[in-house]
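Below you'll find the structures, each written out as structure tokens.
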Structure 1
Amino acid sequence: MGTDTTGLIARAQGGDHDAFRDLVQGHSHELQVHCYRILGSLQDAEDALQETLVSAWRNLGEFGQRSSLRTWLYRIATNRCLSMLRADSRRPRPRAAPSLPEGALPEPAGAGDAPPWLEPYPDVLLDHLVDQRPGPEARYETTEAVSLAFVTALQLLPPRQRAALVLRDVLGYHADEAARMLQATEDSVNSALKRARATVDKHLADAGGTRSGRHARQPDSAAEHRLVARFTDALERADLDALIELLVTDVRLSMPPAMLEYRGIESARRLFAAVVFRPGRTYRVVPTRANGQPAFGVYLADPQCGVHRAYTLLVTTTAGDHITSITGFHDTNVMTRFGLPRTLPETD
């Protein structure tokens, strides 16, 4: 621990708010991502981060520098998240699929894995992450560990398994360090980790590939530009055939908080025809990025007011030149967290 950090800690322990702010600001973004992985919700992650910082300020006198400040903050954040999971009354409950005439929607493949509280994470916030290399025990790279498929898989785990996997396989803490952070034994952490790995690996394999986030495209790649342009054009021209051409044959579609999943080209065709491309609907589309993959803010025309209103955020997972999954988030508050406006003018 450097002399400057030691001095800041001493000043902060003496009640200097500015010193405390300087001390923790370099860790805030990575702590928020950590909370997001465990909680699956950006809003909950923001709340958990604030509560973590408040707790750190109040208990800074107990920090004896037996571990690094970063590890101490991660311990507080992890346990704050576990407390929030135990009191999950704020979590949204599953909703039904859109109400449409009988037979308009395809039969769902079944209950989807995406929980009703799942929210996407804006890539613009990932840009602010301090470049922290994972520890020697890490199994997942940073881009993979923030993918929507990975975060969804984590939500399938009991809270303690979730925390154990993130601490060990994402952040790379040793078993003894993770045990101290969770106030548990090494044996219990290793046991939880073994069960968690089996569940997560199975989900990632079922989600259409192994460790897909590891090879996520960079946002400035020519291939991604082409895919984004073609998807945007298909939506704005209401060209169902052009959109379907971009999907893999076993594409997966979900719309949390509705706990349903649709699979396959024919289901996708019927779903887009019934919900998105209904007669009289026109759209404008604003490309963005979420969870390391292309995403699209979709705006529905309101002819009476001469504007397009925020309608949904579509987050895709891609492989090669095709889309393997689409997750739609219809809460317009989600779009504002991506810096997208609530309305767009009818024309530029």
Structure 2
Amino acid sequence: MLKQFFIICSGSDHKILEECSIGEQNKFAGIGATVFFTALMAFIAASYALYTVFDNILAAVVFGFIWGLLIFNLDRYIVSTIKKTGNVIDELIQATPRILLAIIIAVVIAKPLELKIFEKEINQVLLEQKNDFTLANKEQIAQQYTPNIEAIKTDNIALEEQIDAKETEVNALYDTYIAEAEGREGTMLLGKGPVYKEKREKHDAMLLELQALKEENKAKIAANEAQIALLNTEYDTQVTDSQPIIDNFDGLMARVNALGELPFLPSFFIFLLFLAIETSPIFAKLLSPKGEYDIKFNENESVIKSWAEQTSMQRKSVLTTDNLLNDRVYGDISEEEELYAYKKKIARELMKKQQEAFYNKQTKIL
């Protein structure tokens, strides 16, 4: 039962194989088994690759099964269309496009399985890439807010400097009127005279301006600090909202690119393994000598070809003979007087009717 199934997978004519030796049947059963297991590997590879895309086991299995059937049909077609002619050059010419197609199929099958085999290493590469993306994302978002925050901080520093400058001025006036009262500066007279009062009043007026400036600037600084806090909150919100996008950066394309970051040789050896599996039925058929099945298959094909050629020649001969007979029959008929007189009568009546129709039409026009 299993042997018959593998023979069907090989794409060979099982009725012809039934008449062949056991060894010949085993050869094609081996070719069919290779085709089947290649399709099975394609199913597993496609299911895993599609699972990384859809994150749904059922969808991945269904589409993976369809892909496995497609690969099975292609491999079966490739193997079944290679004919053993006994001429090595002819066989290589007809096998070359099939080998190229097998290489493409091997690449498609091997890549998803490489992703699974090197999953841990790929996850490490993806983690490093995610960390880099996180830092770069924070820097890019910060570029939107840092200039505004720095401008507000600079404004706060300017407001603080205004207060400091005003305090310095008030302190200088304070020292001036105290020195006047002590007789160390100004009039050099001890006591609180008119000059002292004038300087004291100037100091008190400046002190009131300082207090008003402090209240005004502190209100501005508080508003600026609130604006800075709001900008920082918006920055944190954008970073938080964009982080899930970075965390989900592990799709099929990302994994393929991460696989490219790994050493080349391990991946290449796995590709060679699947290439050998995929092309083994082709090379098995090319390298095997022309067997009993090939001889019988070519014989049946030759019989059908000869029968088709004979049928075609026979149809041509029948057509030629029929044309010759028609020429002779119509030639004899054309010489009969009775047929001539009848056709002359019919033609005369037809011409009369045409003349009457023409006359009636002309009369209506007039």
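All of the numbers you see were taken from the coordinates with simple rules; none came from a lab. Every value quoted in this text rests on a predicted model; they were computed, and no experiment measured them. Cβ atoms are built from the backbone, for glycine too; each structure is taken alone.
Some points to look at:
- Structure (1, 2) behind the derived value 1.49 of Rg/Rh (Cα atoms, Kirkwood Rh), for residues 239-318 alone: 2
- Structure from which 23 was derived, relative contact order in percent (Cα under 8 Å, 6 or more apart), options 1, 2: 2
- Structure from which -32000 was derived, helix-only ellipticity at 222 nm (-39500 (n - 2.57) for each DSSP H run of 4 or more, over all residues; to 500), options 1, 2: 2
- Origin of the value 2.7, where distance in nm of label points 7 Å out along Cα→Cβ at positions 31 and 199 was derived from one of 1, 2: 1
- When distance in nm of label points 7 Å out along Cα→Cβ at positions 63 and 159 is computed for each of 1, 2, the one that comes out at 5.7 is 2.
- Here Cα extents along the principal axes in Å was derived from just one of the structures 1, 2, and that gives 65, 43, 41; the source is 1.
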